[in-house]
Structure P
Amino acid sequence: MNHNGMNRYLMAAARANQWHQDYRKQMKKCRFDTIATHGIYSMQEALDFNQGSIIEPTYLSTSQAYRDSDEMEAALSYKIPTWCYSRIANPSIYYLEGVLALLEGYGSEAETSCIATSSGMAAIQSAIDPFLLVDQKQPQAPMNFVATTQVYGGTFQQFSIRKSCERNVEWRKVVHSTDLSEWESLIDDNTRFLYGEIPSNPCLAFFDIKKVARLAHKYGIPLIIDSTVATPALLRPIEHGADIVVQSVTKTLSTSGFGIAGAIISRKNIVSKIDNPEMKADFATYLKLLPNRDNGPNISPMNAILALNDIRTIRMRIDNVSRSTMKVAQFLMQHKHIEKVDYLGLKNHPLHQLASDYMFLVDSEYDDQYGERVNRYGHLLSFNINGNAKQTRDVFDAFTRIWRATDLGRIKSVATIPAISTHSQQGEEGRKLACIEANTIRLCVGVEHPDDIIADLSQALSVLEGKTVKVSAPEYSAGGASSARLRIE
């Protein structure tokens, strides 16, 4: 080996690393909107390496070429920064990870890092699996983790089937997440982590993050929070003591709906009983360079750039949809055919005050429009029809402006019936634990004018008064079963 050649690359890498660290420190001092807009992509980088491109380029390349064997050896042994293979790292992915790390750490002194994944479910699996390793000192010890029952249906399945049934890792279920004693009663020496989703999808469960984080750390374990619905524009769990944040970037962060993405953002030096100093020192980077390198669940460059472009406007978009959702929720509250509305912004919601302690529009105190901290509660609400499952479906089927789909966080308003879609697989007992009923409709309000959303809700609810919506017989498009779609006239 030519040591002089290797040293040349090591010295160049050290200078580059120092420059990038200094630049991140500069960006960390900026306001939220500036970070969301620019991220970690600098003007110098654009001019020196990217033909002056103002927007981060999409690097649709599987791998990086090297100048010589010394650079290749240094790169593949992780001694210098590298884009060796896009399953591990890629410039476009790097830009997305950089901005998410800064946004989730915004307002705190915590150092944060991020790894982007192919989906939100991949992010959850990647975040929890390193804590579910067999303890070689006690190989027969029954592992468990403590998590709330009010979670997304896919999370419920991953916990109950993939972990509990297939791997015999016990999911100890927290039913009343605001009851700290219930959390603590489920923790023992074999508990690996605490996990919660807030606000939860679809019923908007919420708990005191600071208290649950302190409880986790009391027992030497991390707190993992799924903050998909809120996004860092409203809530940054790391600021309140959480160790790891999971995002289904597909949803609220990526409003366009063009791609699938997930992310794990962690603080440096997390709390864990696992004897792995490298993992605890920088969890997200550890995942990127080791487990996820081998398992391959990471994001594609194209989806990374699609997500990155949507994130630039997250704060103003969240402000807009939050105000619209409040107006829609107030309309539904007064409607005679509505049994119940779950929206944390409503003052009569039992968790309103707790949510108000945590959910603020970031930087609203520096905004000329507000000049003070203002609460915002996001785009997600659910409501129960004053009727049975059939009547609920009748209302749902009558939407003409609100899209019927399982997605959420879109720029367009989308609704679903969780009992027959997102949470159908977990069964009646599982839905009962998650407080999901047959007459529940989940609504994610988009950026349309709220009056138009209300008008569509009003005409759909009118079917309960005997009014009908005429739908013609379906036809199928050509192309075979795989491409057939109903055509409604």
Structure Q
Amino acid sequence: MPSRNTKFYSLLLLFADVAVLVLAFTVAYVLRVQNDPRPLLVPVYAQTYLLTFLAILPFWIITFASLGLYSSTTYNRRLVEWTKVAIGSLIGILLVIGWEYLSGERVFPARLVAAYALAGSFLLLILERELMRTLRTLAFRFGRGVSRVLIIGNSGATKDIARELAQTTKSGYRVVAMNCPAKLVPKQLTVEQFTNTDEALAAIDRLNITTIIQTDLYDSSERNQRIMSAAQVKHINYNFIPGEAEFYSGKNTVDVFLGYPMISVSQTPLIGWGAITKRIFDTFVSFALLVILAPVFVLLILLQKIFNPGPAFYLSNRLSQFSKPIRLIKFRTMSAKYGSKDAAEEFRDMGREDLAKEYELHRKVSNDPRITKFGNFLRTTSLDELPQVLNVLKGDLSLVGPRPILPQEVKFSKGKAALLHSVKSGVTGIWQVSGRSELSFDERIELETFYAQNWSFWLDIKILFKTIMVVIRRQGAK
């Protein structure tokens, strides 16, 4: 929801970035030219160096803008922002080098100046943006730059949006009034609640409302028009957020059809170039991992033969993208006589009706007697998952995605299997970094549905980094 405050903050970021880049290039020049006695490749006067950089600087800022570094969707997410700053800094240095090549004029008097400029620009930009984030949070805490919000609607989204915006120091919004049923007002919020829309609109000046958020289109077009007109007359922000989750999840495109705006809704944003990029990334990383982990594979296979006699690997029938059957490869963790039938059936054959019922309820059991001691070691360290890299290289799985489900689990997904399988299943996923085995089956399905509807390449990178930490800490592996 762009507002005057977010636009002002974006403008401050732009000017701060300009100042920091000038500082980074100045420091790089001083460190190498004035404080390093070694000879230079070519003498470049400080004035010429800075003037040339200032001529290229606008293109560097345009690059930052094209990467979304002045958009709230980027600077409100630290990992995404840092990644894009790194990419932007590298592209910026390449622009300067390209200028040298095309113009024939030397900008950098020595190679180290370019290296210092790259490292300095990245580090100083990160420091500057963290400082700006801290200052903005402090401003929000003291009520500076905060948008005062009136929320109008009757859907579940009304309550969700109010709850999210309640964190003023993070969102920059303060919900001061709601036109909705009392049950939709979050308990932790102290707001003025209206049941009549006209009364809510009449209170705009008294409550100093600066933003209206509407979550429902009412049957009365005249009522909808009154709400929008009130925002226009008062010169305040108006935002419409559809209350149906399908309209703001997945990938949406807006076009004009017969003179009317038309919203096309896809199940997932993981289509087109996004899917191609993800596949290239999966292929490259899985191949690299196979080369690096080859000695580990050989060692684990030998240990399997010693401590867990039988086949080294276990092939499990699972469903991946578009409910396509795949053969999931894992190191075998159970005794060789188990795993050929459904777990509940095997527990009943063992006379463990209690475990059969526990599995049917949660799709897992806390203490599985079928797992060997060495198999338990493989599971707690997550080493049993390593062979799935082969599935990734083959194209059956992605590195990140929903957990591939068993064919018999489709009936437990409450109609969401089709949505989950709109994207390729993964070795790890949002379930892996959010509790793993501690999550109930329904909670896992909800998380993975969110992933399918809100995929981004940056979300995949974040999940991969978090997975490494989860595995190191052995959180939730069973």
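Of note:
- Structure from which 5.3 was derived, distance in nm of label points 7 Å out along Cα→Cβ at positions 236 and 316, options P, Q: Q
- Computed 1.02 for Cα Rg over 2.2 N^0.38 Å - originating structure among P, Q: P
- When relative contact order in percent (Cα under 8 Å, 6 or more apart) is computed for each of P, Q, the one that comes out at 10 is Q.
- Identity of the structure behind -10000 (criterion: helix-only ellipticity at 222 nm (-39500 (n - 2.57) for each DSSP H run of 4 or more, over all residues; to 500), calculated), options P, Q: P
- FRET efficiency 1/(1 + (r/R0)^6) of positions 108 and 220 (r between Cβ atoms, R0 = 30 Å, to 0.05) - highest-scoring structure of P, Q: P
Values in this text are rule-based calculations from the coordinates and carry no lab data. Remember, predicted model here, so these are calculated numbers, not experimental data. Cβ atoms are built from the backbone, for glycine too; each structure is taken alone.
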